[in-house]
Structure 1
Amino acid sequence: MRRTLTTLTTLGGLAAAGWGAARWNLQRLRSNPDPFDLDTLRRDPEGETVRIDRPDGTRIRAVVAGEGPTVLLAHGYGVSLKEWNVVMARLVEEGHRVVAFDWRGHGQTTIGTDGMSPEAIAGDYVAVMEHFDVHDAVLVGHSTGGYLAIATLLEHPEVAERLAGLVLFASLAGDALKDAPQNQAQIPLIRSGVMERIAATDLLGMPFAASIFGPGASPAACRVFLEEFTSQDHQQLLPLLERLATTGYYDRLGAIGVPTVVICGEQDSTTPRWHSEAMGRDIPTASNVWVPDAGHMLNWQAPETLVAAVTELSPG
């Protein structure tokens, strides 16, 4: 009995210490500065909302604004076109026509009968380009959005004629589990449904979001990321997540002939450095840009870096 009481007391002490450490970590995170306020980050980008219907029943939401050379913005996994609110406003001010869209299963875009394969979503990318009669555009793919942009160029090589450039923004060409302890821990939690419950609590959810952002994570940006992440039905997205985790396009990157800029935060644990190094090396026309002291959510951490890359690639 004495041994049992001692064990319970020890476990209780460890639990209390862990709880205290978690609360201290949350308080420290909340004290970080916010480059953009919560209301700004919660807004969808300003522009005209357009719906594009696909043959399999998928209905794509896109938002278009501005005039000038076209920029297409494809968001990352588990969020929506909302992630582009800061970037889109800046690109419009710089004289671009900007199209942001929710890819299937995210935001306000549905999943049709063709499901969640990269091939099906590549067809959606093409449909967006055709709907807006895109020519000489810069295609920007953040994270999984970049993986899907690569799939689009490989599955539909004719779309290269519509593009002046490609930006792979904190992105990858697949193999998301390789040399990525963060993904090795988080992807199984998404599969099991546990991650949605973690993300719904401040004590665990805010540190999860901070791990995506990296050092100095903005509390407001973490909050909006969690609101976006918990609004998606991740169980419907599992077929894509499995492909992203276990297969890749690295052996086919040499077939991409579009001028490409590969941008990566030096503290990105979600798409570690080796992904950007490989894409910068193996895409024949690619160059690398490294962002110091930044993690994975460069859309809110380093929007000026993306605007500069788009300006470099955009015609005129």
Structure 2
Amino acid sequence: MSKVKILSFEDALNDTEQYRTQKGNLTRHLLTGNGFSMAYDPKRFSYSALFDVASQALPLDVQQMFTALEVKDFELVMRMYQDAAVVLSQYPQGSKFRQLFERNAEEIRDALARAVSASHPDRPGDIAAKQYTCCRSFLRNFDCIYTLNYDLLPYWAFMQDLETALKHDDGFRQPEDGKAEYVTWDVQNSDNQSVFYLHGALHIFDAGHEVQKYTWCNTGEPLIEQIRSALAANKFPIFVAEGTSNEKYAKIQHSSFLGRAYRSFAKGKSVLFIHGHSLEDTDDHILRLLSNGKRTAIYVSIFGDPTAIQNKKIIKKAQQFSGSADGDDVKFYDAESAHVWS
């Protein structure tokens, strides 16, 4: 693999100017992964940190599986349990263990949801105004934002009442029958939606007849406390954390809310920035949409040394998204130079 050029974030933005249309329009979209939140505080949002919290609630045999594999990757272990369950389904004697492995995979997913909630800052005010200013300055560069993050950080950044407004619309409105403790997703009037939670989020729940977003303004109760209360009552948010890409895709297709976000991302004709995502195969249901040639150009963030093994994997996979013979429509930039939170 030849050496690739790593731009600064500012240079990457300037580089997109070449993609303005004849009418002078330039559309930039953003896809964020867990690195977006880790940039705020890796002690809270890294897999290692989340595992330290989640492992306390996992059965001993599941904890021992993580130890045996020497990993702290929730999705990897879920995938192994689910794959083993498929193999065992082919054997009459394997029925008991198949059900156990399926249950173990569900326990890991639920423990992850609880860990994100438990590790989360308690209040928006726990984040400094200067950090919000940096984050909003970063987000302001994009017309549409797609996030794979479960936490509240993007939502809190949007909602800050700072001097400069940040245009955003996640599609949620007050219920038609009057003000409630939550707001509901308005599928009939979502054409202007510009913020999409591709894998759900802690504050978004499927109530069966409607999708609800918990809010502070309608209740006066801190949002994270509402979420923790719901989890304590075994009410789980829309939360796509299955072990394989196919299983994630299946869950997305069974949700009108997630399906709408997926279709929006699929048809996006724009310059796309991918920030804080490792391009792992478990998200191929999202990433395969980048190989259809619809994106004008793709800019992928690289954290740290570009020659590190993990970064080489990211670069190699990203280059597969190219829709041109010379691959010059896939470019890379230094994640830290974006100064998302500082």
Structure 3
Amino acid sequence: MGVPIQIFSMQNKRTQKKKLWPKFAVFLILLIIISINAYGLNVGNKFYKIFFEANTNKGLDLYSQNKTYIDEKRYLSLRKEDVSVGSKNNYRLYGTYIKNPNPTKNTIILIHEFSGSRYTALKYLDIYIDKGFNVLIYDSRNHGRSGGTNITFGFSEKYDLDRWVTFISNKNKGGIIGVHGIDLGASAALLHSSLNEYSKQVSFYISDSSFSNLKQVLTLKLKETYKINNPLAVEFILFYTERVNKLNNQYTFKEASPINYVKDVTTPILFIHGENDTNIPKSMSEDLYNLKRTSKSIYIAPKAEHITSFQSNEEVYKDKVYKFIDSLAVQK
């Protein structure tokens, strides 16, 4: 009688083990998923800090470093106002409004490059003073004296620009407003052009050396700067970098990519890019130009590198800008 009882006991233990295996497998899978995500978020946070919290030379006296690139005597003779606006993201932006010697309501807004300031945009000042425009230069988010703790590759910067556009629109009612952005400033300008479809406050944009697709330009930086060429490794890093960015800044890489907006923009845009730009390939501006349906122009500066199209040939650069602006008057 004792033998059957022993057999039943052994069968029961085997049954219990069989039931435990699926639970253990599920636990193991969950543990692996949690571990991968924890590692991925750690990696993503590392590259988020590299890309989005990079040193922007904030607070440095960039005027002293850049005054050799301008006609300082002329600049100092122009009437100027220190101005500021509040960002929708609860920090202040600071700039300088420069009045044209000949009274006008027309104004160009110059937006500097990454790690620059309002003063690094001064090299373009004479182009617009000579063309009869007032000029607004300002420190972008987390640059110069302006607030903000990171850069967002144009996503938040477009809303900051919108505050300045409203400021100028109220200051010079009925005047023409143009926006000329360089590098990071160019991406902000292009993203703003989509907002402008509703307000129509800006009459034209000039985009010098903008990227088209944020994920693509970050991929390029991983390959060129960090020598990470494995496609799976690149995808893994950018997937989790985007997750961290979404948590911190509430937007995806797609939402900060001008390529997803310019097609339907009706405001005229002049695209400028250096032929030998290895930081942001000229093909990105060409893609943007080809995608935009109407009111567009492009200038690829021969042999110019990143954001050096103006320095490579100032007269040609100025001529391209003037012809673009003049063509708009003809269209009207």
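What follows draws every value from the coordinates through simple rules; no lab data is involved. Every value quoted in this text rests on a predicted model; they were computed, and no experiment measured them. Cβ atoms are built from the backbone, for glycine too; each structure is taken alone.
The value 0.30 for FRET efficiency 1/(1 + (r/R0)^6) of positions 60 and 308 (r between Cβ atoms, R0 = 30 Å, to 0.05) was derived from one model only; which of 1, 2, 3 is it? Going through each structure in turn, the value belongs to 2. Among candidates 1, 2, 3, the computation of Cα extents along the principal axes in Å that gave 115, 38, 37 used structure 3.
Given that mean count of other Cβ atoms within 10 Å over residues 28-35, derived from a single structure, equals 22.0, which label among 1, 2, 3 identifies that structure?
On the way: 1: 13.4; 2: 22.0; 3: 10.0.
Going through each structure in turn, the value belongs to 2.
In terms of relative contact order in percent (Cα under 8 Å, 6 or more apart), the structure with the greatest value among 1, 2, 3 is 2.
I have -14500 for helix-only ellipticity at 222 nm (-39500 (n - 2.57) for each DSSP H run of 4 or more, over all residues; to 500), calculated from one of the structures 1, 2, 3. Which structure is it?
Here the read-out was taken from 1.
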